[in-house]
Structure 1
Amino acid sequence: MNGMSEREYSTHSGLSRGAVQNAKRGGRLVFYADGSINAAASDVRRADMTDPDQQRRSLGGDAALPTGGGGTESYLKARTALTVYQAQERQLAIQRKKGTLVDRARVEALVFRLARQERDVWVTWPARVAALMAAEVAAEVEKASGKSMVIDATTMQRVLDAHVRAQLEALADLRVSLG
């Protein structure tokens, strides 16, 4: 007998006997004329024909692979990067479905629209409340002093308008940062 038996090759290669039989059926082993296994040629053929991902799993993970090859290492890095990317993509899809992830442009447009609506409400507020405030202030002064007093609603509106616009100018410097 020139080569090894299945059992001997199993010990030599670190594979189970079933894995050696699978390699035999898959044509990944080289045999001598007497039917024994040519170990050196079989090792080379198995390495060439076996998926690097399968080799990594059979050897116990990334730590068991040689680091000097370059090809296998770059394959593993690319495979890892792809797996990480796919996991992140799935996570984003789940967040979108749950409603916890929203479109940034849509949020910015919504915030801008809400800020504009708020500003418009404040700009029109002095015209709506100036006459009422003038009457209330006049009534309070009359009650406190006992003298009749009239406060011009137009003047009250002008003063309120100036103060509201000053406040809105100060708020205009605020910026919403979404990351």
Structure 2
Amino acid sequence: MSVEDEQTQLQINYLGAMHLIRECLPAMRERRSGRIINVSSVSGMMAMPTMASYSASKFALEGASESLWYELKPWNIHTTLVRPGFINSLAFRKVLYSKKRQAQDGPSPYDAHYENMTTFVESIMQRSPCTSESVAKAIFKVARMKRPPLRLPGTTDARIFYFVRRILPRALYHALLYRFLPGIRQWGK
């Protein structure tokens, strides 16, 4: 990815949310109450190949939101991250590839990565029982909670990923994830 592509990803998933928060905070502090609900992603807690910039932008949102959770408590301002997993949608058809990838003429060392991951993600998204409505319900639920949590899974698979990530030792988690990546034997050839 080019620097411009990475900046676009950060602008959309991190900087945009932070700008909106900055605009709203003075009124919330004055009222001594408020809700900040950021939509993160499972990719904000576990990175996947071919999604480095997306994951980095969501990790940034997670870190900033956790800081805000502590910083804003004295004003009774609650900060929550809703973390969706895979959503049953056709969004995979609208993935924007980097300008560098679009301009590429000929094979790339990462072709197998993208081909296998694209097929894998498409398959999971099309089979997922979770919809954008499921995520909207989770957001609505947290908006009405008296004491909302810092993190809330937005889908069932997000809850599963969270527990797998917490229960397994890191070395085992990474080894298993790597082993089960689709087409991993063709990567790097």
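If helix-only ellipticity at 222 nm (-39500 (n - 2.57) for each DSSP H run of 4 or more, over all residues; to 500) comes out at -17000 when worked out from the coordinates, which of 1, 2 was used?
Derived from the structure labelled 2.
Tell me which of 1, 2 gives 12.7, 38 when you compute Rg and Dmax of the Cα atoms in Å, for residues 2-73 alone.
1
Assign the value 133, calculated as volume of the Cα convex hull per residue in Å³, to the correct structure from 1, 2.
Values: 1: 221; 2: 133.
That value comes from structure 2.
Distance in nm of label points 7 Å out along Cα→Cβ at positions 26 and 138 computed as 9.8: which structure among 1, 2?
Values: 1: 9.8; 2: 3.4.
Source structure for this number: 1.
Please state which of the structures 1, 2 yields 12 when relative contact order in percent (Cα under 8 Å, 6 or more apart) is computed from it.
Derived from 1, not from the others.
Out of 1, 2, which has the highest value for mean count of other Cβ atoms within 10 Å over residues 34-41?
Top value of mean count of other Cβ atoms within 10 Å over residues 34-41, among 1, 2, belongs to structure 2.
Kindly point out which one of 1, 2 the value 16.2 was derived from, the read-out being mean count of other Cβ atoms within 10 Å over residues 114-121. Before the final figure, lay out the partial values.
Values: 1: 11.2; 2: 16.2.
This figure was derived from 2.
Throughout, read-outs are computed from the coordinates displayed, never taken from laboratory work. Every value quoted in this text rests on a predicted model; they were computed, and no experiment measured them. Cβ atoms are built from the backbone, for glycine too; each structure is taken alone.
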